[in-house]
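What follows is a group of structures, each given as C-alpha cells.
Each reported figure results from applying straightforward, stated rules to the coordinates on display, with no laboratory input. Everything numeric here is computed off the predicted structure, so don't read it as measured data. Cβ atoms are built from the backbone, for glycine too; each structure is taken alone.
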Structure I
Amino acid sequence: MSAHTAPPPASRPSPALGQAATTPRGDGRVYLDYAASAPVRPQVAEQVAQDLGSGLGGWASPSAQHASGRRASALLSQARARVAQALGAGPHEVLFTSGGSEADSLAVIGRVMAARAAGVERPQVVISGVEHPAVADSARVAQSLGAELTVLGVDAAGRVDPARAASALDPGRTALVSVMTANNETGVVQDVAGIVSAVRQASPGARRGGPEWVPVHTDAVAAVAHLPVDFNAWDLDALSLSGHKLGAPVGVGVLVLRREVALTPAAGGGRQERGIRSGTQDVVGARALALALELAVAEREREAARLEKLRAHLLAGATALPGVRATLPVQAPHLPGTAHLTCQGADSEALLMDLDLAGIDASAGSACHAGVTQPSAVMLAMGHDEATARSTLRATMGRATTAQDVDRLLAALPHALEVARRASALRRGSAG
C-alpha cells in the first residue's frame, strides 16, 4: 500500500477497544447503520459552518473571474490535492461529484458512450453479480444503449475469481470491468489488485487508453473508511467514493479517473470537472469530504481493530441464538464493522420493525416494494434461496459504536426474531 496519507489535523487521545471515538447519540437510540450513512463528524460540521459563514468565498463559483471566485478555485484545488494524497492518486485524477452513485454512473455509462464514440459497435461491460445498484443499474442502462452486459458469478462468500474476470474479457471491445472493493451488504472484500492484475495479463502490451486497453473501475464507497485503498498501487483506471460514508454531509462524492481513460459525459452543462462532470462545484462539500477522508485515514488502523472486536462480540452473541448464523465464512476477508446475519425463518422487514421499536437502527439487504419484502440480490448471487435471502440482518458499526450498543442489540434480538418468525409463518399461511 502507498504511504500517501494526510496527517490528522490535530492529535487526540486514542479510545480503548470497544470505546467510542466520539460521544454517543443523545436520543437513547442505537445506530447500527453506518453502511447506509455515517453521522457527520463534529470537526467536519464545524468546518462547514465556518465555510458557509466566513468571508473566504468558499460559497462562490470557482469558475468566476473575480476575487471570491479565485479564492473558491484555490480552496477547491486544495481539497482535490488532499483527496488525491489520501487515495494514492494525482490531483488531476480527482473529479468531484454529487456522491458515489453519480460517480459510478459516470464511470459505467460514460465508458460505454466513449467506446461507442470511438467506433466500437457493441461495447462490453463486465460487472460482478454483487455490485451496488448504482453500478448494476447503470450497467443495465448501458445495455439499453447497445452494450453487452456480462455478469460475473461469485463464490459462496460473494467473491469474484480474478481468473474468471479475465476470461470474460474481449480486449478491443470491453469498455469497462467494475468490481466493488467491499460489499455494502455483507462486508466481503474483493481481491481488487488481483482482478486488475488478471485483466492486465489478458491484454499484454496494451497501452492505457489505447484500443486494446481494458479499464478497471472499483466502487470503494463501503471500503475507504475501513481499508487501505491505493489507486496507483492497484493500477486502477477509475474509483468511486462517497463523502457521507466517511462523516461528511450527504451530497458530495468523488470519481478518481485516469487522464488516459476517455469518458463521454451523459449530461450537458459547463463541464467544470475536467470536461466530464457539469455543474458549479460544491467547494464547501469538497472541503468537507477532504477533511472527513483525512480523519478516516488517520484513525483507520486503530478503528479497524476496535470494530473487529465489536463485530466478533456481536457475531458470537447472535449466532448463539437458534437459527442465526453468520452469512460470511469465517475465513472470508471482510470489513471490520459489518456483521451480516442469516436468520432462519425470520422476515427481514418484521425483524427490523421490532428492532426499531426497541430503539435500534439496523438494516438488511432486502428491499421493500409495495409492502412486500424482496429477496436480497446479493444473497441470491451467492447461491442462497429466496427464503434465506429474505431473512437477513445487517448491523454496521462505526466510530461512535460501543460494546454497550452491541449488547443492546443482542438483548433485543430474541424478541425481534420471535416476532419476525411469526410474521413469516403468517405470510406463508396467507400465501398458501
Structure II
Amino acid sequence: MELLLNKSERIANSIERKICDGAYTDKLPSEQTIAEEYAAARMTAARALNLLVERGLAVRIPFKGTYVKKAAQRKIRVMGNDYFFRCLADYVPRRFPGLSVVQVKSIHEAELMILTTFTPFEYESRLLPLPRPMVERIEKAGRHYPLASRLHSSGKNCYGIPALFSPFLLAYDREPMRELEPGFEPYSLTLEQLPALKKKAEALNIALIDPSQNPESLFYSLLDNLSEIPPKKKDFQKVFELFDRLTESGDRQRFLFRMITRHGASSLQKNGGDFDIAPIPLINGTRYCSLASETLFVNRDAENPDPLFEICEASVMPDFQRILTAGHYAIPIHRDCALDSIGCPKYRDDFFFAEIGNLFFGRYNLPFPLKREIRFAFDDGKLTDRDKETILQTLGYIENESRRNRFLLEKMHYYTGSTIA
C-alpha cells in the first residue's frame, strides 16, 4: 500500500517512524535537508512537513523551523494482541514518564505484522537480541521459570522473554468420561489406550479429539514424542496416520477431548463447560507438550532501541505481570506472580503448572520452510492429503540440501507473539 502514496506522504511516513523511534526529539531537518536526503523537490519536502503538522506530530515556527511536538516525540509502536496492548498502554506511561505506546495496525505494515506475529520468522534477520546483561540479571535473580531465556534463543543470543505462557493440555468432557472410564486417572493415560477409548466413545456418538481446537499443538505433541531429532520422512508419515486416526470424527458434533491452554480452560469454565484437565498421554514412556506464549520482541529496524529493551525487561517483572494476570489466565513467567494467579477453579488447574517440566521446544529446531508449510496446513483447521504431500516434499528438499551442504540452509524459529519497534 505504501506504493500508492505520493512522495510527500511517503516522506512524512518515514519521518513519523523516526519520531516514534526517538531519532528526532527536538528540531526536524530543514526542507532543503529533507529534499536532499529523499531526492525530492523542496516543495515536496515542505508538503511532507505540513502533513506531520496536520497529524499533530510537529509544529512549524516561522523563521525558526519545524519542531517535534513534546507529546509526540516518545511514542513506541507496538504490534500485538489487543489485551496485551491495553495492559502495556496503561503501564508504560506510569513506569516510563515521557513514553507512550501506540498500536500499529496499518495496512502498509501488515506484512511485517504477519511475519512477526502469526507465522515463522528468523530471529537473526528480523529482531534485535536482548542485551546480555539484561538476560543475565533475569537468570541470576532466579525468580522466573527456566524457559524464560531459552524459549526464544538462537546460538548465544536471546531475542525475547515470554511474559505469559501455557502448556497445551487436554480438556475432557466429564459426563461421558464417567460412563466410559469410571475412576479415570489422567496421569495413567497412554497413547496405547486411546484407540479403545475412541471405540467406546463412538458407541455413544462421541468423537475422540476435536480437530478444530488447536490442532497444530496436537500435531507437534505427537511429532515431538514419536520422532527422531530431527524428524525423518517416516516420522512424519507415522504422525500423519496417528493424527488422522485420533481426530477422525465423521459427522459427530460432540468430542471427548480437546487441546487447551490455561487461559482457554478459564474461558471454557466461564461459558459453563463441564470438563476437567488431563496431561498429554504418555507416548513411548515420555510426555512432551507444546506451548503458547506472549512475548515482546524488538524489531531489527528500530532506531534508539534502548528504551524498547527496558520495556521488554519491565514486561517480565512483578508490577506488569500482575497487571497482565488480573484479566488473563495464562501463566506469568515470574514465579511469584504465577503463584498469586492460582484460584479455585472446578478443574485441575495444577496440571498446567506440573506439566511445565514436560514442555518441549522441538519445533523450534525445525527449519523455516518446513514450519511454514505446517503452519499453512493448519490455517483452516484441517490436514488434507495435499497438505501432507507438500510437507513431505519440503522435507525431502531440506534433507537433500542438508546432505549436500552438511548443514540446514535456513535455521528459523516459530513464535506467536508481539513486536515493538
Practice problem: Work out the source of 1.04 here, i.e. which of I, II gives that when Rg/Rh (Cα atoms, Kirkwood Rh) is computed. | Solution: II
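Determine which structure produced the value 4.2 for distance in nm of label points 7 Å out along Cα→Cβ at positions 38 and 334, calculated from the coordinates; the candidates are I, II.
II
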Self-check item: Answer label among I, II for the case where distance in nm of label points 7 Å out along Cα→Cβ at positions 62 and 94, calculated from the coordinates, equals 4.5
Solution: II
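One of I, II was used to compute mean count of other Cβ atoms within 10 Å over residues 78-85, and the result was 21.1. Which label is that?
I
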Quiz item: Any idea which of I, II comes out highest on distance in nm of label points 7 Å out along Cα→Cβ at positions 46 and 294?
Solution: II
Quiz item: In terms of mean count of other Cβ atoms within 10 Å over residues 214-221, which of structures I, II is highest?
Solution: I
Quiz prompt | Entry that produces 3.4 once distance in nm of label points 7 Å out along Cα→Cβ at positions 198 and 270 is calculated, selected from I, II | solution = II
Quiz item: Where does the value -0.52, -0.89, -0.99 come from, among I, II, when log10 I(q)/I(0) by the Debye sum over Cα atoms at q = 0.13, 0.17, 0.18 Å⁻¹, for residues 174-285 alone is the thing being computed?
Solution: II
